[in-house]
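In the part that follows, the structures are each spelled out as structure tokens.
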Structure P
Amino acid sequence: MSFSESITGVILAGGRGTRMGGQDKGLIPLLGKPLYQHIINRLESQVEQIIINANRNQECYRQSQLTVFSDINNDFSGPLAGMQAALHQAKTDWLLFVPCDVPDFPTDLAAKMFAEKEDNLACYACDNEREHPTFALLHRSLQKQLDSYLARGDRKLMLFMQEVKAKKILFSSETGSFANLNTPEDSRHWELQQKQL
């Protein structure tokens, strides 16, 4: 079995999109298709299957023919809530999480994280500038630990990563690959760049 067959890819599209004026970021049109479909295209060769965490517009996301599920608590409590819901859905041992608004993430994200995780049950990406904990590889056995963490009222993703002793995986040549499209201006800039390629 190849490493990718033990990984489910999870697109985190459950946020409020406040910096996008409340728009659902995953559904922002880019080059004629919704942003989340650019994420699918980049992720599908890296994992066995893909599922989508979304708390709004689920019918739109279901047009992808992928499984779409909401947070367990439905209070928009951040990426950890999406990770928790995905761990409850998991059929594979590992889950690779990517946010819905970063269309240029590394094409070797899954391979590098899986190869360098060692004995850790969690790891997350970083580049030369900062940490990117929404790009995370988690073992499904962490489900109960995350349930307990959120039940305590904690929401901070990096604190959870520290609690489970997650390993930081450095993508040293990938600075810029983890840039997210937070605003309409970011989206227009990305489209212009793509047209110039």
Structure Q
Amino acid sequence: MARWAADARERLEAAAFDLFEEHGYDATTVTQIAERAGLNRATFFRHYADKREILLAGETVLVEVFADTIRTEDDATGVYECLRRALSAAEPIMTPQRKATALRRIRVVAQSPALQERGALKLAHVASAIADALHDRGSDELESRLAAELLLLAFRISFGWWLAQDDEPFAPHALTVLDDLRERAASL
């Protein structure tokens, strides 16, 4: 088995999803995933802490995109505009491959309450990272948390819509959803 492969992460992901769909998440082992990918267990653990991380790795990308975009905005940029720019920054990662992987992930996670709970914890981590980025820019704690939850809600709604579309871009719809959520919240 190969000790090092440039595409190891992608191979492990593909092997894991194939095995999860064939045998179920709980019945699939790390050893099986590594073997299916033509790699060894050590290579698996260089890329993932455990098999759950394969399913939930996308949240790490969201943290980077959202928090980094917010942190790099000019000091004069308002909180709401930071949210809009963070959603727009997600457009390049919304690829056909990511859509295919997300659909596979949804099917696997739907069969496991433990994975659903882990997914909820990951989303809470994303919200916390967004709030921290806003707080670092000078927003108070309440404003930071509210804005983070608003961004995450707009993303989740838009993500569900995007998954159901054939070739529609993500960002324009996400920005419309964010604007709609802001208006509705203001009218409560």
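Taking mean count of other Cβ atoms within 10 Å over residues 126-133 as the criterion, the largest value within structures P, Q is that of Q.
Give the label, chosen from P, Q, of the structure having the highest value of mean count of other Cβ atoms within 10 Å over residues 6-13. Before the final figure, lay out the partial values.
On the way: P: 24.6; Q: 16.5.
Between P, Q, the highest calculated value is found for P.
Can you say which of P, Q returns 20 when relative contact order in percent (Cα under 8 Å, 6 or more apart) is computed? That value comes from structure Q. Among candidates P, Q, the computation of log10 I(q)/I(0) by the Debye sum over Cα atoms at q = 0.09, 0.14, 0.18 Å⁻¹ that gave -0.38, -0.84, -1.18 used structure Q.
Assuming -24500 is helix-only ellipticity at 222 nm (-39500 (n - 2.57) for each DSSP H run of 4 or more, over all residues; to 500) as calculated from a single structure, say which of P, Q it is. Could the numbers behind the result be given before it?
Details: P: -9000; Q: -24500.
That value comes from structure Q.
Read-outs: derived from the displayed coordinates by stated rules, not from any lab. None of the values given here were measured: they were computed from a predicted structure. Cβ atoms are built from the backbone, for glycine too; each structure is taken alone.
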